[in-house]
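Quick heads-up: structures coming right below.
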Structure I
Amino acid sequence: MTSTQADTSAADPKGYVSADLYAQVQQFYARQMGLIDDGKPDEWAGTFTEDAVFEEAGRLKEPVRGREAIRLSSRARQERLERDGIDFRHWLSMLDVSPQDDGSLRARTYALAMRTPRGGALDVFASVVCHDHLVAVDGIWQVRHRNLSHDGSAQD
């Protein structure tokens, strides 16, 4: 089994996943964030299920529903960044992975979203808590549901 294949067989009774599965999820996020940070919105959208939901309270009025809508939204974001000459990066940490009875995973991470105008100084744009529901599709982890909460934003 390669690191891109989902292995849901190794959860212990305390709700922890195996070190191998934890590493798979870490690598999933490293690749996923690398895709969006490298300006590859189509490939990034491909890391979501066809019926995925993307919620971002405080920034999006309504959830983005479906891979194609996520793709279109991420393309528009990439076009804005290129037009404005901004490099954007995500830094994820504090990953917590919880196995679910159906073989899916719940993941919680902290994320810093950073932007740097070309020739300018780094700006930490947002501190975010990311809650994901990950499912295995043809042996590959994908996001079925993402909920982002910005620190300091009003919660509904």
Structure II
Amino acid sequence: MIILGLDPSLSCTGWGVIRTQGSRLTHIANGQVPTDPKAPMSQRLAVLQAALAEVIAAHRPDRAAAEEIFANKNPQSTIKLAQARGAVLAACGAAGLPVSEHAARLVKKAVVGTGGAEKAQVQAMLKILLPGAAITGPDAADALAVAIAAAHLGIGA
């Protein structure tokens, strides 16, 4: 099964694709989709949706997994995150891709063993779970962690 992990963000959305065969995980690809902070919101969302549509077309995942929205202290940040998630989920929906959603604490627990893990701990585990994978940045690392969590949780399998 091929799983597309997603870490939606308006500034830079991370994505990661893994293959699962039983309990074995294999890295396929990962990347980040930045948007221009000076561009209009509609253009930024279109960039996210189009880029994710290309990723889906290129890697043909069986399902996707996205990090759930979390409430920021700044309501405007939460709204922007929700809009970015909408664009990302719309790309999945347009491709007929089922999407499971996972809380950040659950992702950390599935990958590291504790929901309070630091980003550095998650990235260290990625090196163990996906040896040799060249990870393009922190948002891509988070997306790979979401895909791994979905695989470990067996959701949609």
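Each reported figure results from applying straightforward, stated rules to the coordinates on display, with no laboratory input. Small disclaimer: the values here were computed from a predicted structure and weren't measured. Cβ atoms are built from the backbone, for glycine too; each structure is taken alone.
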| said: With mean count of other Cβ atoms within 10 Å over residues 15-22 coming out at 20.4, pick the structure among I, II it was computed from. | reply: II
| Of the structures I, II, the one that 0.75 was derived from, the read-out being FRET efficiency 1/(1 + (r/R0)^6) of positions 111 and 135 (r between Cβ atoms, R0 = 25 Å, to 0.05) | I
| field | Label whose coordinates, when distance in nm of label points 7 Å out along Cα→Cβ at positions 23 and 55 is calculated, return 2.8 (choices I, II) | value | II
| task | Could you tell me which structure in I, II was used to calculate relative contact order in percent (Cα under 8 Å, 6 or more apart) as 24? | result | I
| query | In terms of distance in nm of label points 7 Å out along Cα→Cβ at positions 31 and 127, which of structures I, II is highest? | reply | I
| The value 15.3 for Kirkwood radius over Cα pairs in Å was derived from one model only; which of I, II is it? | II
| Structure (I, II) behind the derived value -15500 of helix-only ellipticity at 222 nm (-39500 (n - 2.57) for each DSSP H run of 4 or more, over all residues; to 500) | II
